[in-house]
Structures are given as structure tokens and as C-alpha cells.
Structure I
Amino acid sequence: MTQPKIYALHENPEWFPPFAEAFAAEGLPMEEWLLTEGTLDLDAEPPEGIFWSRISASSHTREHHLSKDYTRAVLAWLEAHGRRVVNGRRVLELEMSKVDQLSHLRAAGIATPKTVAAVGREQILAAAKGFPTPFVTKHNQGGKGLGVRRFDDVADLEAYVRSEEFEEPEDGITLIQEYAAPANGAITRVELVGGEFVYAIYADTIRGGFQLCPADACAVDPDTGKPIIPPGASLAPEPGQSLFSLREGFDAHPIVGQYLEFLRRVGVEIAGIEFIETADGRLLTYDVNTNTNYNAEVEAVAQRSGPRQIARYLGGLLHQAYPQSAGVTAAG
């Protein structure tokens, strides 16, 4: 019988090294399942172990258009056989839809920006009429700032929607959302693992704009090797300049408890949640990342490591499920 282990389901090898290093440092047995293409034998039973899904809503931007549906099939197979899945099939749907995220955040009593979802170009224009200005558009299946543009009036939006520059969303759903100006030129991202607060970071919106992926691979253009100027940025980041910094003393903030309860309600075990403290004094939550990445510079100064906390959490689940198996030890 194959030794039970942790199986990491993902589609982007560039994002995975910090997690592989964390599992190795904790001495945990781990195997990667790269879900870009493959086969699934429905007559076979899945191996024994703990399965962690971290498929990204932006997978199609890496030509992995099949990953979303391939993962749906794999997770359905795993869950039908009773395997322990962390961030499973239901969470995949939350990752893929900002409508899903915002609806559940609001149902949990967490304030979000005013948002209307529209399908079809004419419906985008209809939804924007009478909408407070300025506003932004976003793709429902997002990540990496997909489809995020700011408009000061409907006329500008109409010119864009009717042009060849219009960016069709992967699932056909475009969001029209109020533009919430950050009070301090930054947003906050709260990292949560296994029902616990890990740390919070500031992300610079002046230089980061609407694309605030903290993974190191997101910061540099793979073709030029130069820092990427994200959409919505008002200043270009300088070489070696980080967009991210640790937000000290955030663990006592009341939103942390609200986020933990929200994640419990929707069955999410690992996530990074982003909010804006607006110039008019509101706290608006706008994004839930269930395949959260971690920034190396923040990791270097934080008291706890995000990838190590994930490894320890999954290791604890593995030990709990298979306490007598050789090679499986409790994670501390």
C-alpha cells in the first residue's frame, strides 16, 4: 500500500517552490499533481492522503484553459471517495467567481463595494448608467487584475466596450464596481490558515495599481526581466522595490475575527482576503484568494511563515487521519 501523503493540486510550477521548500523543511511526504491536462480513471480509487487544492482563477492566462474543469472532475472524484480535501470543490467555485465571493461576504455581514454583474456588452453599458462615478470594471473570473479598468464616466466606458480593445471575460461576466480610493495609498491583505491569523500585509496601490499578486513571479516581466507596470499604477516600481510590507499589530483588528467566521461558513481553510480602508472612512472587502501566495520580503521579517503554516496545518491533518502510518509525524 502506498504511504499516505499530502497531494498538492495546482497548475503553476512558478508559484510552487516556496511551498515545496516548506514541506521539505517540515519533513512531510508530499506529491504535486499538476492539473493542466491528463486522464482520470473513474474505476480507480484515489490514493490515501490529504489533498490540497490551490487552482487559480487566472489559470487561463497561462494557457491552462482546461485546468478549472479538470480540477472540478478530480475534486468530484476525490470527494465521492471520501478523501480529505482542503479547499475542495465548493471552494474552487468561490475562487472562480467574484460574484460568489461578494455575495457570501455580504451575507456574512462584511461590507463590500457596490457592484453590479453584467453579461453582454449592452448590459455592461446599461448597468453603468446611473452608477456612481468613478467606477471600475473587473472580470468575474479574475486574478492578476484581469479586466480592471477605471472609468470616470459612461461615455468612456462605452468607447471602450465598443472598441477592439474590449477584453472579453473568461466566463462572460463583467463586474461594474464603485472605485474605492484607498486612504493611505495601499490595500491590506490578511493571510489565514487553518482557522488562524498568520499575518497581514500592506500592498502599495500607487505602484501596484490593480495587480497586487504577492508572488515573486508576478513582479517581473518574463520576456524583458524588468518590473511590470501594473494597470492602474500611477508610479512605476523601481528595480528591487517591493510593493509589499508587513502590517504590524493587526491580529487584534475586529475584521480578523469576521474573516475567520466567514471562512468557516463557506468551508475555506486557506485564504488571503483583501480590503481597502477608504478615504471616506469605510472598510470594504473586495477579494478572497483561496490559492494565496506569499511575498518573499514579507516572509523574511514576519514572525510566522505562510507556507510553513500551511505545511504544518496539512501535516497535522495527515497525522490525525493516519496516525499509525510510517513516515507520518505530527507537525508542530
Structure II
Amino acid sequence: MGFFDKLKNKVTAQTDSVTEKFKEGLTKTRDSFVGQMNELFAQYRNVDEEFFEELEEILIGADTGVSTVMELIDELKQEAKLRNIKQSKNLAPVISEKLAEKLDKTGEDTSLNIQENEMTVILFVGVNGVGKTTTIGKMAHSFKQEGKTVVMAAGDTFRAGAIEQLDVWGERVGVDVIKQQEGSDPAAVMYDAIHSARSKKADVLLCDTAGRLQNKVNLMKELEKVKRVISREIPNAPHEVLLVLDATTGQNAMSQAKTFQEATDVSGIALTKLDGTAKGGIVLAIRNELGIPVKLVGLGEGMDDMQPFDAEHFVYGLFKELVEERTEDNEK
């Protein structure tokens, strides 16, 4: 049994709704990618240097990242040689295999660091406009569905309307929002939120932060201060620092990630609007070039469409039709 067959059996044995969400959420990327790949296989029947050059362009065009693509092409050339693959159509399962390896190259756990015996504190960081508040609201809903008591902290006190926006989400999902006036000290909001959440015996505290200050130094200082207050009140907290990135911004998301990596210890990525881009390769670029695990992905507009990232579902959702088409061609 080949790699993709094993992947198919594993993924389809899991929750059908999750498989379907990834399949639907990756529609734009898959349609674009599969279309280009089918043209590539039709144009270049044999595996040669020109085939790899065209494949390289397709992958770079999907925002997979130049250094990641170069590594991938070198590995594919070696595999083609080792497995004696002469026809390009037989390389499709190998491409999916190598992408899966890169997405899960360390075999690390990409699940959220949820505490069992104390309140879990998750800090959300990211620039304005990436869907940070929406992500927090959807995560509050998700935790509530699991039966957890959730509190949200309105720590973005600088952006006009940010507190009200989180308030709307609080009412929508039935979760308390701890807030102060616009322009208040975010660290003071966090202090109040921790004590309020404790009094409510909350399981999870979700903390919003400022998305943009005058410069990187100010941003760094503000985030450091917020984290210092949290860790003083709860040792080892925050348990997650999730950087929210907008998948539709492509390589701009990469530069944002580098800035926030310098500003704070980012433990994972929440990638929003993956369903809105044809360049889903950004997931691979983030994972492979920044070394930060993607932990959450936005696969639609619905309340339940912020999903834990799963490398196998991602690869299967992206390659299912492509590999099956190539398999059918081989059987004819």
C-alpha cells in the first residue's frame, strides 16, 4: 500500500465532518493547484529538468516559499532517481508525500497546550485586520461547545471599536468579556481579567492584544508588559501565544510573523481565511521557513470553521483528486 493510500485510509477513518471541512476550505487552492498540475503532467510526460523547472514555478506561485520549494525539488529529484520514476504522472503521490513530511517534519504535537488542573491562558497577537477578534470569538465558541467556562479579555485598548467588537462576540457566544475604557493600559485589563476569570472558576482565558503600535519597539514593550503581568499572576502562563495571520496576504504574512517572532515568543499560528485564497502553500512556507507550528486554520465563515490544523487532512484535501486522477490514468 502506497503513502497516499495509507493517508486516505487514515483520514477517511476519522471524523467525516473534519475531512469535509478541509476539503471545502481548500477548494480555491486545490482548483488552482490541480489545474496547473494537470496541465504540467499533460505538457511534460517524462520527468526531466524542464518538468522540474515548471513544477518549481507552480509551487512558488502558490506562496510555498522559495527556499522550501528549492528543498522540495531537490528531494523530488532524488526520489525520482531512487524509485526509477520516468513518467511525470507517477510523481504525484511522491509530491504529496514530501509535502506531508515537511508539514509534519518533526512529528510534533500541533494541538493547543490546554492545562488540566489550572486555567489555560491563550494570548492572541497579530496586526489589525487579520481576523484576530473573530478568531478569539470562534475559539470561545469552540471551548464552550466542549463544556468549558470561558472568559475573554479585551486587551486591544488602542484600536477604535476593538472592545465593542469583542463585546459583540461575547454576547453572541455567551461569554463574559473583561474590559476597561478605550486607551486603558492593556496590562491592567489582563490583571483584572485573570482575577475575574479565577472568581468565575473559568477553564480558559482568551486575551486580545493591540494589533499595531507606532513602531516595533513599542509593540515589543507592550507585549512584554502584558506577558509579564500574566506570568506574575499565573506561573508558566500564557500557555499559548498564537500569532493570527491572514492567509490571503501571502508573503506579507511571513514578514508579519518574523516581526512578532522578534517581539514575543510565538508558540503557534492561527491562519485565517485559508478558504479565501488560491495560495494555500503559505501553510508550508510558515511551517518550514519559520519553524512555527500552524495550530489553527480558518476554513470558512461559519462559527465552527476555525479548525485545529491537521497536516494529513491538509495534504489529503489538497491532493485527493490529483492523485486519484493519476492513479486512474495508470490503470487504463
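Derivation of every value follows stated rules applied to the coordinates shown; laboratory data play no part. What you see is a predicted model; the values in this text were computed from it and never measured. Cβ atoms are built from the backbone, for glycine too; each structure is taken alone.
Given a value of -17000 for helix-only ellipticity at 222 nm (-39500 (n - 2.57) for each DSSP H run of 4 or more, over all residues; to 500), point me to the structure among I, II it was derived from. Write out the running numbers ahead of the final one.
Numbers: I: -8500; II: -17000.
Comparing all candidates, it corresponds to II.
Using FRET efficiency 1/(1 + (r/R0)^6) of positions 27 and 83 (r between Cβ atoms, R0 = 35 Å, to 0.05) as the calculated read-out, with 0.95 as its value, let me know the right label among I, II.
Values: I: 0.95; II: 0.70.
Among I, II, the structure yielding 0.95 for FRET efficiency 1/(1 + (r/R0)^6) of positions 27 and 83 (r between Cβ atoms, R0 = 35 Å, to 0.05) is I.
Tell me which structure, out of I, II, gives 2.0 once distance in nm of label points 7 Å out along Cα→Cβ at positions 99 and 187 is calculated. Spell out each step's value before the answer.
Values: I: 2.0; II: 4.5.
Label of the source structure: I.
Of the structures labelled I, II, which one yields 27 when relative contact order in percent (Cα under 8 Å, 6 or more apart) is computed from its coordinates? Don't skip to the answer; put the middle values down first.
Numbers: I: 20; II: 27.
It must be structure II, since only it matches.
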Can you tell which of I, II yields 39 when percent of Cα pairs over 23 Å apart, for residues 91-242 alone is derived from it?
II
Comparing percent of Cα pairs over 13 Å apart, for residues 203-250 alone across structures I, II, the largest value goes to II
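If we compute distance in nm of label points 7 Å out along Cα→Cβ at positions 51 and 123 for structures I, II, which one ends up with the highest value?
Values: I: 3.3; II: 5.0.
Ranking I, II on distance in nm of label points 7 Å out along Cα→Cβ at positions 51 and 123, first place is II.
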In terms of FRET efficiency 1/(1 + (r/R0)^6) of positions 147 and 283 (r between Cβ atoms, R0 = 25 Å, to 0.05), which of structures I, II is highest?
I
Tell me which structure, out of I, II, gives 1.03 once Rg/Rh (Cα atoms, Kirkwood Rh) is calculated.
II
